[in-house]
Structure I
Amino acid sequence: MDPNSACPVVCFGEVLWDILPSGAQPGGAPMNVAYHLNKLGTAPALITRIGLDDYGKKLVNMLADTGVTTEFFDVDYDHPTGLVYANTNDHHEVVYDIVNPSAWDFIVWHDEYAALLQQAEFFVYGSLTSRSKTSRETLSRLLEHAKTKVLDINLRPPNFHRSTVENLLQEADILKMNIAELDLITGWFSQFQTTEDRISLIQDRFDIETIVVTLGGEGAMVNQKGKLYRHAGFKVVVTDTIGSGDAFLAGFLHQLLKGETIESALDFACALGAFIATHPGACPDYDATQITTLINAHNDQVLHTIHHH
C-alpha cells in the first residue's frame, strides 16, 4: 500500500470469530466497520492484533479477498486470535462469552500510526479493547493523534468499567450507541425519562458534538450540537441483526466524508443497517447500489402513501 495514499478512516480494536451454534463467523465491530466502508468505496485502515493460528490466517485471507488492507495487523506469538462464544440463555437472549485474554488485548503502539492518523478524517474505536492495559494504553496514544474521534461504544459485561467508559466518552467527538447503552450510561447520572433528555445529558456532560443512537427496527436519532434528527428506519424482514449497527456506522461516516448533510447520512446509514439485517452475519457480499435502491423504493412508497391521504 502506498504510504501517501490516505485512508480516510482508521479503525482500532478487536478482530475475532463469533462461534455461533451455526458455525464460526468473522466479527468484531472495528473489522465490521472497516469491511462496510471498503464495500462503499472508502479505504479504511484497521489496527489490530491476531494470533499465530488458523483463525488469524483465515481473517487475513478473508479481508485480503474483500480488499481491506491488513497492513496494520500485528501477530501475537503468545495469545490466540480473538474468539467469542455466543450462546442462547433460558430467556432466548444471546449471551457472549468473550475469551480473555485474546491477541487483541495486546495491541501495541507503532510510530507509523501517528502519520496514519494525521491524514485520516475519522478514528473509530470502541470500549471493548479498554478491558486490557496494553490495548488501553495504545488507544490512549492513538487518541492524541486522531482528528475526529468516533466512539462506537460496546458494553458487554463484565468487559467494561464505568471509569474507563467515562474516560472514553470524554475524548469522543462522535458517539454511537444503541438505546440500551444510552439507558445504562445515563442511569449512572440521572433518572431522566425521555430519550431526548438522556442524549442531551450525555452531550452536555461529556461535551460531545454528535451523538447517534440506534433504535433497532425503529430507526435512529442523531443529536448534533443540540439539534435533533430522527429517522423512522426501514421496514425489512430480519434474518439476524449481527453487525447491523457496525454497517450503520460505516454508512454514516461514508456519507459525512462525501460532505452529505446529517439527514442524508442518517437516511443512508439506516438503509445500510436494515439491509445487512436481511442477510445472515455481519459481512455479507453486496453492492453499494443495492442500498440506494432500497432508499429509493422506500421514498417512493412514502410519497405514494402521502398522495393517498
Structure II
Amino acid sequence: MSAQLPAELLTIGIDVGGTHIRAGVVDVDGAVIDTVEAPTPGSERALETGLHRAVAELRTRHEISAVGLAVAGFVTLDNAAVLFSPHLPWQGAPVAHRMAERLGLPVVLEHDANAAAWAEYRFGAASGGRVVVLVTIGTGVGAAMLIDGQLFRGAHGVAPELGHLRVVPDGRACPCGKRGCWERYCSGTGLAATALEMLAADPTCSPVLAREVGADPGSLTGRRVMSAARDGDPLAKAAVAELTQWIGEGLAVVSDIYDPDLIVVGGGVGASSTLFLDAAREHYARRITGAGHRPLARIRTAQLGAMAGLVGAADVARAAATSDR
C-alpha cells in the first residue's frame, strides 16, 4: 500500500486557495494517493494552524519528507516568503520558515500557476515542450512559463502576470486597480459579465437567463453561462463566442511576446474547452503577427485538472528536499 512507500518518495502538496485548502500526498510519479480539504481561514495564524492540521492528519497515515505550498500570490525568488496575495492574509510573510518550524519538515512555496505548470511539464500536457506557456482560465487568468524545463520567474519572482495585460483601454474595472485587463474578458468572471451586458441590451435573447438574473442578479456565473451554452441557449452561445475571440486574441499577444512552441490551457473555464478551443485556435492563428508565415504554437488542454497545483508543489518540495541532502 502507499503508506509503506519510502518517505523520500512521498511529499505533501497543498493548494492554498482563497476559499479552500486542498492537501494531498503525492508520490514520485505525480500520483495523488491521499487528500484532505478544509475551508481557508481568514487570518495568518488561523491559516497556518489549518495547514498544520492538514499535514498532521496526512502524516498519521504516511511518512512524509517535505511539504510544498501552491499559493495564489507573489512568492519570493527563494520560494520562502509571500510578498502579496489578493485573497490570502499573507503580506510580506516568511511562510516557509514559520511552517517548517511548526512541522519539523522542509517547506517550499510556489506560485500556484507555476506549480500547475510544473506539474503539467513533469506529468501532463506540457511534457516535451521547450518554451511552454500555461494559461489557466478560471475566476481570473493565471499564467506561468517554462524555458528548457526551468520556470521563468522574472527579476523579482512575479512574472508572468498575463491576466493583467490591458487589452481594452478604460475597459471593465479589475480588482488589480487597472481597467480593461485581459482576465476581465477572458475568464469565468468575464464570461458572466459579457452575458449580463447582452441581457441588459436584449433580455428576450435568453428568457431563461433573464428570469434567473431577475430573481437573483448575482446568480449568473461563468459556469452557468457555459452550461446554458451546452444546452443551446443563443445568448450564452454568443457570450462563449466572444470569450473564444478573447482567448485567441490574448494567446496571439502571448505568442508575439514569448514565441512558445506549446501553450497549455487549463483552469475551470479551460475544463469546458470542447466548446471553444478549436475556434480559439483559429482566431489565434489569424491574429498572430506574421500569420501564415511563421510556425504556430501547439495549443493543448491541461491534463491534471484541479490537482495540478497540489502535484506541482509536492514535486517542487521533493526536488528541494533532495538537493539539500
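The numbers here are math on the coordinates, done by the rules we state, and not lab data. Keep in mind that what you see is a predicted model, and the values were worked out from it rather than measured. Cβ atoms are built from the backbone, for glycine too; each structure is taken alone.
When mean count of other Cβ atoms within 10 Å over residues 85-92 is compared over structures I, II, which one is greatest? Kindly include the intermediate steps, with their values, before the conclusion.
Values: I: 9.8; II: 15.6.
Top value of mean count of other Cβ atoms within 10 Å over residues 85-92, among I, II, belongs to structure II.
Of the structures I, II, report the one carrying the highest value of distance in nm of label points 7 Å out along Cα→Cβ at positions 45 and 301.
Numbers: I: 4.1; II: 4.6.
Going through I, II one by one, distance in nm of label points 7 Å out along Cα→Cβ at positions 45 and 301 is largest in II.
Computing relative contact order in percent (Cα under 8 Å, 6 or more apart) for each of I, II, which one ends up highest?
Values: I: 15; II: 22.
With respect to relative contact order in percent (Cα under 8 Å, 6 or more apart), the highest-scoring structure among I, II is II.
With distance in nm of label points 7 Å out along Cα→Cβ at positions 189 and 269 as the yardstick, tell me which of I, II scores highest. Intermediate results must be reported in sequence, preceding the final value.
On the way: I: 1.9; II: 1.1.
When distance in nm of label points 7 Å out along Cα→Cβ at positions 189 and 269 is computed for each of I, II, structure I gives the biggest number.
Tell me which of I, II gives 3.0 when you compute distance in nm of label points 7 Å out along Cα→Cβ at positions 21 and 77. Display every interim value, and only then the final one.
Working: I: 4.2; II: 3.0.
Only structure II yields this read-out.
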